[in-house]
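Since every read-out is calculated from the coordinates, none of them should be taken as a lab result. Quick caveat: nothing in here was measured; it's all calculated off a predicted structure. Cβ atoms are built from the backbone, for glycine too; each structure is taken alone.
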Structure I
């Protein structure tokens, strides 16, 4: 399919704005988008690039790639307690709409992208298309009431350390894709890797209650260290409290991996995009009350530790109250 840059935009990316109160005064088609920010709100912005061969496999399903390209950015907004509103997309394509000899690649990519955008009423307001090695850059914009954005540097001594849902499944999915591991239910873990769910609703509920928050992209321990350094404290983590999924535990019981391997996936694997946050005991009870009032399901929460005074090691691990040792390394692009 031999389409010009502008044909690609018109064919795959330009949509009529149907979201009520979208705040889009001027969208795709001009040099800039014009966006209306409600009074009393601040703009939250996050940008991520995904490069073929680094962040995704060359033969990745394009629907899933489009979905995840947006999901990882929405997860950043969730970690700030922001409501997603707008997104810009810059995509570099090796041969126009034809990618990997698949004439439907771009239509499937945008189908996945817009499936998640529509779920959260996010409007595509601009971007760029160019020719070159396959890469994707997404910039999301959201709004948060002034003064209520969640940050990394506000954790208090004695706060509980909590995480949403399960951790480690996405990293195990990557090991499966790399043919490093064989398990009985590989698709569950590959889905966890490729169809991650941004915790936007939970992030909004955490406003005014959580003292700090971050999304788990590079591994629980590495992302927790960002909070600890910014907040000038340390942490004790209870290994037995880590939320491993039933499917992960089943693979351990079947001997496909041992318990320490499962724990290490949870601690350092990354690609979870769950929310990791600190909160006081009183505010955790208030959060549970907020969750109970929701009509939409909110993922389960697990208390995995507590913040402490600074110590020689930023993170100390305990199992049944006995000190144990685990790696705290995580994903780093330049290592």
Structure II
């Protein structure tokens, strides 16, 4: 097994009741997931934005089309140095490879309570269990902390600042492609309302059907992801699951629920997941481009498919549904003509 087992959360102990119905020893339960076809996401060179008008407009249209047809795309020449991304990776590995008991009570940085997360507390069966851990950090805990002596804090602040600029640029382009004014995101998605998530997926040799992260959509406007070369990210396109081929030079961008609602379903928030790996641990860093909780999400397109709601209201509803159903329901909750959901 790769990695230091002392760093791994105690999945088997904490969730032992989820495994109790397996009639054979755990090591004998190696039912493989169906083979999933690999795909390459649309690749967009953002250098085109700095060239002539024709290339600039072509690049914007590629971003818009990928957001409509895939809900995912990848970008190169994105303005974030590979040196910074590699420094973030080293700091992230150092943090997440600490012994589990140290991560539970990590106090070197002033992260908000509950920043360290692992597993799925609400899981009632194996298919709801995520074999992963993360520090999910509000950037209000990082930006302007003045703690330049801490290399992790300094690197997170640098990365958050540069990725925030990229997310703003992409959101403005998508708004422009819709014919909307671009000021909305600069007024509502401030750096300190966004989040950075440092993910680690420990090796999972005991049950290959367990996911690293269960199928879900993101609850933000945009997510910008930097991942390693291990692979495991999968998404739905045309009602089929596809495995995303890693590209070490690219950042992955995906549309979140808020952008789908704001665009009245023009841009797609697509279901995705991470498949666990039996031998290799995987690391990724995700930046979530979010508004303040009191920001009202309302489509300018009529007739609107969704009723207006605040981001805070959306987050609260998602949390309630996870507690009741064991999974997120998301945007269907906010349709103008909402169906009735039952826990049965």
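For the set I, II, ranking by distance in nm of label points 7 Å out along Cα→Cβ at positions 155 and 323 places II highest.
Computed over structures I, II, volume of the Cα convex hull per residue in Å³, for residues 83-282 alone reaches its largest value in I.
Comparing distance in nm of label points 7 Å out along Cα→Cβ at positions 35 and 227 across structures I, II, the highest figure comes from I. Between structures I, II, the calculation of distance in nm of label points 7 Å out along Cα→Cβ at positions 91 and 179 yields its largest number for II. Given that distance in nm of label points 7 Å out along Cα→Cβ at positions 171 and 195, derived from a single structure, equals 2.4, which label among I, II identifies that structure? Comparing all candidates, it corresponds to I.
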